[in-house]
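In what follows, structures are represented as structure tokens.
What follows draws every value from the coordinates through simple rules; no lab data is involved. None of the values given here were measured: they were computed from a predicted structure. Cβ atoms are built from the backbone, for glycine too; each structure is taken alone.
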Structure I
Amino acid sequence: MNDADLLRYSRQIMLAQIDIEGQERLLTGRALVVGAGGLGSPAVLYLAAAGVGQLTLADADAVELSNLQRQIAHGEADLDRNKAESARDAALALNPGCRIETLTAHLEGAALATAVAAADVVLDCTDRFSSRYAINAACREAGVPLVSGAAIRFSGQLAVFDPRDPESPCYACLYPPDGGGDEVLSCAESGVLAPLVGLIGSFQALEAIKLLSGAGTLHKGLSTFDGLSGQWRHFRVPRDPACPVCGG
């Protein structure tokens, strides 16, 4: 790190749990963020601001006017632009030293496997069960930790699945693929409160920064947040020995 880096990241370096060694790990860290919308916007901005050296942003969608209520990485000037490219520009405006790759096609199959294998941590900021299952399977296959977030209406949830931990469940343990997940349960159909996605996306960034820097311990189990009451609840999630993804 040069003098400018030491000044830029000084408030993090002051933290004993991070220090210079942790900041240097952040600067060499690689994070894949799948989805640059409501959850991905704050996650990407905080990861870049914190000094994560390599970010890969994946999103095939374009910015729409209805996105601007909550997707804070985009503005009116970004309407009709690809979300990954728009979020990249917003992140670089915060930290030009961050290296950012964009993937503007739907991330699936071999492309998904390659992107996951190249990362140290994956943040699932998508809003479809099919995408979540595919990302989870790729992370289990590659042995890469997955930080999963979701938000709808006034409710949010956070979970971290770490294949390196033999006791850690995976997303399919929590939500079995045959459980009848409803693809239409989306913000477009059900609505969402703007700060809720910011809250959950920020927590996803926090867990990713902890993992990359070595600070603290990773979140375990499932945490849910009720925006109407302001209450968090935490649930233990055991690994399912019959899980089709990580069981056996």
Structure II
Amino acid sequence: MTSSASSVFETTQPASADYLTRLAASDAGRDYKGRMLEALDLRAGLSVLDAGCGPGTDLAAMAGAVAPGGTVIGVDRDQEMLDAAAARIAGLSGTELRQGDVHALPLDDAAVDRARTDRVLQHVDDPARALAEFHRVLRPGGRLVMGEPDWDTLAVDHPDPALSRAYTRHITERVVRNAAIGRQLARLATEAGFRVPEVVPVTQLFRDVRAADRVLGLERTTRRAVAAGYLTEDQATAWLDHLSHGPFLASVTLHLVVAEV
């Protein structure tokens, strides 16, 4: 697939740690992460779990919010992510890192006061099992804050809406394991024994195609949609050409869910 649009889009997939770091630094990332931090209701002395902490982009903010006397525990199954997180928080007191999976968290029962997970449950094998683990490690009165997208809500403006629908359908059916997790979180958390006092929809809006591409990987994902039969080569070329040259608008809704023990 070649077109004049190619120069607008990234063609090489960034390393996972690099992708998560730049997402955290983007306008959309700073907005919803700030809301998640506020919803955690942190204060001095609390212990906090960041499950799926990735390269540790959020650890310092939480550590500052629970100082003095608090602890932030970052857990990730990927050692490369933990290495990046360790470099990021080197010398920062009140933080520790552990290797582990959200399906079997490396913490004792009732070990933490707060927990968060950010765009992790969309990828896991068993979200219900992960939620049971969060319930296990939280103390009575503890709070869990989750942020997950609902990829069915991804809408990209195009003169041919069928191409946009095909693109979104490919993502929900082939790319993201738990594509509708955002809308499911409140129900799954309730079934895991949590009380869910708040669900906040956060619509992420993109009007710059390059900014959207850095989050969505538009050309790379379009290539995969062609290979999977969701778009033809001609449709993909028309799709990308318009996105690169015409006025651009795309949006997706992320759900912030507060759950309490």
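Could you figure out which one of I, II the value 3.2 for distance in nm of label points 7 Å out along Cα→Cβ at positions 151 and 239 was computed from? Could you put the intermediate results ahead of the total?
Values: I: 3.2; II: 1.3.
So the calculation was done on I.
Quick check for you: by mean count of other Cβ atoms within 10 Å over residues 167-174, which of I, II is greatest?
If we compare mean count of other Cβ atoms within 10 Å over residues 167-174 over I, II, the biggest value is for I.
As an exercise: FRET efficiency 1/(1 + (r/R0)^6) of positions 63 and 103 (r between Cβ atoms, R0 = 30 Å, to 0.05), calculated from one structure in I, II, equals 1.00. Which structure is it?
Working: I: 1.00; II: 0.70.
Going label by label, the one that fits is I.
Name the one structure among I, II that Cα extents along the principal axes in Å of 53, 42, 42 was derived from. Working shown, then result.
Values: I: 53, 42, 42; II: 58, 39, 27.
It was calculated from structure I.
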